[in-house]
Structure 1
Amino acid sequence: MTNMISSFPATNHPMPLHRHGGTLEVMSELQVGFSGDDYDLQGSGSIDSLPTYHRGTSFGITVSKGAPIFKNSAKLICPNRVDYLGKVGDRVTARSDGDGVWRLFVNPASGSQLVLRSNLVGLTLSAAGSTATFGIAAGVAADSTNVSMMSLTSAYTKTTAAWAAGSGNGSLDASTIAINTWYHVYQIQRPDTGVVDVCISTSASAPTTGGNIPAAYTLSRRIGGMKTDGSSQWTKFIQLGDEFYWDVPVTDINAVALGTTSTLYAMSVPPGLSVDLLGEFFFTNATAALLLIQSPLVSTQSANTPAGNLTMLSNTGSNSTRKVMTDISRQIRAVSSIASSTLFGVTLGWTDRRGRDI
């Protein structure tokens with residue numbers, strides 16, 4: 001026999017509600033339940049809680065204007081347990097677990113998306129070199145606070161001029177472009193209008209707003225790093241996913257004398273965060289010597305201690321290609337087993353997770 005109950009599709013939210021209670025304004029504790037069980041919601045700002053009702057009580061909320069943010073917490077459990085940025089047309093059902101705890105179920109408006117935590121797809125950067133213009137491929141990313149899926153629907157270009165909205169315009173958040181300087185690239189959004197754009201900043205944490213970029217652009221996601229040359233133009237690189245490669249490798253350690261004291265060396269990778277350096281190293285000594293290259297994020301160690309903890313062995317010259325995690329100052333650490341060794345180090349590229357693990 002067919003189980004008639006199981007033949008119906010399962011739903012992940014309560015059935016539609018019907019007693020319309022009017023329009024609510026965004027406030028810290030959203031005042032549902034006083035005049036109905038189905039509401040329109042307007043305004044921007046944060047919603048932290050709902051009043052306490054019996055377990056199983058449900059309310060329907062339709063975002064009619066603005067961009068409210070439902071703040072995920074132990075009392076307000078949002079989809080994917082991250083803050084939820086409402087968009088006009090979104091339908092939110094709040095269901096009480098009792099004791100002031102509510103669960104939100106969201107039916108997004110047509111064309112909108114639920115936030116996938118730390119998600120990033122596309123948005124590949126490109127710089128041909130010796131030009132002030134760079135490119136950004138179409139793509140989508142969750143902002144750094146995981147409240148919005150910011151979508152760049154078509155490829156963009158931006159220049160090193162002061163930021164202005166739109167493709168082909170400037171990208172700099174503050175000051176003027178500098179020579180031989182690292183800049184971090186951000187996808188940005190203003191929640192009140194939903195407009196998405198791109199900017200650059202020397203900050204690895206967030207771009208500066210309120211100057212070149214209007215303060216309304218409150219959401220951002222870092223999507224990569226680039227460096228200017230001696231003419232304040234972009235140095236050519238190639239990006240594939242999280243991998244970045246210099247078009248021309250950069251010599252950062254040039255015939256440096258290395259002994260038995262661990263030494264830090266800055267490499268040509270973005271500052272302000274740890275990345276995986278892809279480097280090529282050449283090591284030489286007149287007699288047999290051992291080299292250890294390691295991340296500054298781990299404890300200082302000696303070459304071959306414990307046994308096998310080494311990068312290469314040399315008595316006439318040896319080379320090795322290695323991946324090693326840098327510190328936020330772009331540094332790696334190196335040490336020789338004996339004095340009077342010579343070390344060369346070249347940066348081929350780096351791996352930048354761009355916030356995927358947050």
Structure 2
Amino acid sequence: MKKIAFWNNYTEFSNNQAFNPNAYGIGEDLAYPLILLKDTFYKNGVILETLDMDNVENYEKIIFYDVPDPKKCCVDLKSIPKEKKVVILEECEIIYKPNSQKTLKKQYSIVFSYNDTLVKQCEYVKLNMPNKIKFPKKIDFSSKKLITLIAGNKKSNEPGELYSERRRAINYFKRKDPESFDLYGIGWDKFCPTTKIGKVLLNRFPLINTLFFKKNKCYRGKVNKKIEVLSKYKFCICYENSYLIPGYISEKIMDCFFFFFFSIYFGAPNITDYIPKNCFIDYRDFSNYDQIYNFITSMREEKYNEYITAISNFLKSEKVYPFSAECFVDTIITEVLK
């Protein structure tokens with residue numbers, strides 16, 4: 001059988017661990033899209049495995065998840081001809097700058113991207129972040145707490161970043177109504193510097209954390225399974241990493257949908273091109289957090305259930321297909337095997 005290789009910048013997923021569901025951390029069904037891709041390739045007479053499993057010359061194509069970091073790749077990237085190389089741009093370019101390049105077609109035979117601007121300008125292939133579509137049971141409205149936020153404690157100075165806006169939301173709700181707000185995620189129990197120098201100093205001198213860190217009384221720790229947390233709340237603050245990237249719609253809002261959970265969304269400027277407006281609360285419709293707070297605290301169960309019904313209808317419609325693992329697989333298979 002023919003063979004195709006897969007590689008990303010997380011070396012812990014080498015040795016075929018990328019297809020092992022137990023190798024992933026926070027989140028549900030994170031391995032499902034790649035397992036489905038592997039199985040579908042096999043049905044088409046192709047073995048999909050991680051790049052470290054064989055020599056480069058034995059692979060028809062090599063699929064990179066994000067632009068590969070030469071320091072982390074198991075082979076010399078310069079030795080791979082362009083015709084063999086395929087790249088899927090998955091990580092937000094705010095976090096990983098190499099994914100923002102407009103000239104990747106010079107290095108790769110196929111480039112997949114969530115970024116609508118790059119798709120139009122650079123002839124990249126549109127590919128959304130994949131999800132396993134789920135239809136959970138509804139949970140009683142009265143048993144839910146008001147609002148939560150699940151995200152890692154990060155900072156950035158990049159234009160369009162939303163880490164700072166997450167912090168503003170956290171600070172507002174912990175002052176306004178701390179009994180109704182819970183914060184989850186990694187890193188909120190320590191000081192978070194904004195520069196590389198700051199990170200180096202923090203690693204060398206842990207005492208800095210004691211001196212500058214003030215514990216957040218709403219922090220509830222990290223999350224292993226989102227479903228165990230999201231199902232307890234009525235609303236979630238759901239901000240992407242950036243608000244400047246058309247088409248950048250991560251798993252954050254989809255996770256809310258899968259748990260019948262209403263989100264306050266801020267991210268892709270063209271979000272309503274993909275998801276109906278009655279499926280989420282648009283941060284841009286409000287002037288301040290007082291308005292958002294008044295809106296969600298005054299919402300009655302009947303109105304809330306109207307939104308949940310809209311989410312359910314979206315999940316049952318054809319509009320959800322572009323966000324499915326099946327679309328992810330079909331798009332890659334079609335482009336790579338044609």
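Where a number appears in this text, it was derived from the coordinates with a stated rule and is not lab data. Note that this is a predicted model, so its numbers are computed, not measured. Cβ atoms are built from the backbone, for glycine too; each structure is taken alone.
Looking across 1, 2, the calculation of helix-only ellipticity at 222 nm (-39500 (n - 2.57) for each DSSP H run of 4 or more, over all residues; to 500) that yields -8500 traces back to 2. Quick check on the output: 26.6, 87 is Rg and Dmax of the Cα atoms in Å, derived from one of 1, 2. Which one produced it? Comparing all candidates, it corresponds to 1. Upon calculation of mean count of other Cβ atoms within 10 Å over residues 257-264 from the atomic coordinates, which of the structures 1, 2 produces 23.5? Only structure 2 yields this read-out. Figure out for me which of the structures 1, 2 the number 18 belongs to, where relative contact order in percent (Cα under 8 Å, 6 or more apart) was derived from the coordinates. Checking each candidate, the match is 2.
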